Structure P
Amino acid sequence: MLYDAGRWGVGELLLDGATLLWHDLPQSKKTQVGREEEGDHALARRLSAYFAGNHDDFSDVELELDWCTSFQAAVVDALRAIPYGETVTYGELAALAGHPGAHRAAGTFCAGNRFPIVLPCHRVVASGGIGGYGSLGVDYKRRLLALEGYA
């Protein structure tokens, strides 16, 4: 199901009932040609509102996490605890997940995150700078942080 995020573009959700299986960040509407039609789902409306500037922690969104190891589940919990508009480093994320020193593994989890925004990996930065943000790039990450009021 697609959702319109205004000037951010169009994103996509894959749901099984109320459970989120996968979420794609919005991109230029041109990149979405041939995708599913827009749907009317509460989560799609909430994500659209988030990209319009509404605060939402998405903590009540049920995620399909059967694939997670115990470490990954701990990272999920730690990510969900990072407040809107704040950041932590990869090392701090690993420590929050109960695995100090596992900053590379925490970064690897973030790089493969299938639930961006719901699991806010954009709030995780490198100790020496902003860090990467996959195929969407650092500018997209900066835009997300700016949306949340982080300077």
Structure Q
Amino acid sequence: MQSIKRLFLYPGQLVVTQDALEITTILGSCVSVCLFDSIRHIAGINHFLLPLSYPGKTDIEKYGDTSMEFMLNKMLKMGSNQKDIDAKVFGGGEILTYQNSNFNIGKKNIEVALDFISDQEIRVISKMIGGIEGRKIIFNTFTGTVEHRYLTSK
């Protein structure tokens, strides 16, 4: 049996594929959304840093609003049917504590991801979001499974 190819997804990147991959990423306040079409085995994963882009920004993969839209559109262009896509959402931890809640980027990242998914009528079948710990996820793009581990500061 052939071994599965492994990739590491850095902040501000995304992957959309029909290949069987194990994609690992590490999250703090960033969010990763794993989209999976189990009928066509088309999968997408992003790792965005900030909730909203602004006019003139070209690095769309760093921002939740543009990253989510780009990833979904890429899956649809590859032949996915939106009604067959499920979502799993991870991250958005409050790793750094601030006196002013306006700085809670993790919470804003979660809101952008969940709002987009809801607006697109995509099912969220699992989520591990918020909290105060970082996490590591490993997304299998062939099966749609995601392995999730908390990272401790010990």
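Bear in mind these aren't lab numbers, they're just calculated from the coordinates by the rules spelled out. Predicted model, so just to flag it, every value in this text is computed and none were measured. Cβ atoms are built from the backbone, for glycine too; each structure is taken alone.
Calculated for structures P, Q, relative contact order in percent (Cα under 8 Å, 6 or more apart) is largest in Q.
I have 1.4 for distance in nm of label points 7 Å out along Cα→Cβ at positions 95 and 135, calculated from one of the structures P, Q. Which structure is it? Traced to structure Q. Here the criterion is mean projected area of the Cα convex hull in nm², for residues 63-102 alone, and among P, Q the highest value is seen for Q. For which of the structures P, Q does the calculation of distance in nm of label points 7 Å out along Cα→Cβ at positions 23 and 119 return 2.1? Label of the originating structure: Q. Which structure, out of P, Q, was helix-only ellipticity at 222 nm (-39500 (n - 2.57) for each DSSP H run of 4 or more, over all residues; to 500) derived from, given a value of -9000? Of the structures listed, the value fits P.
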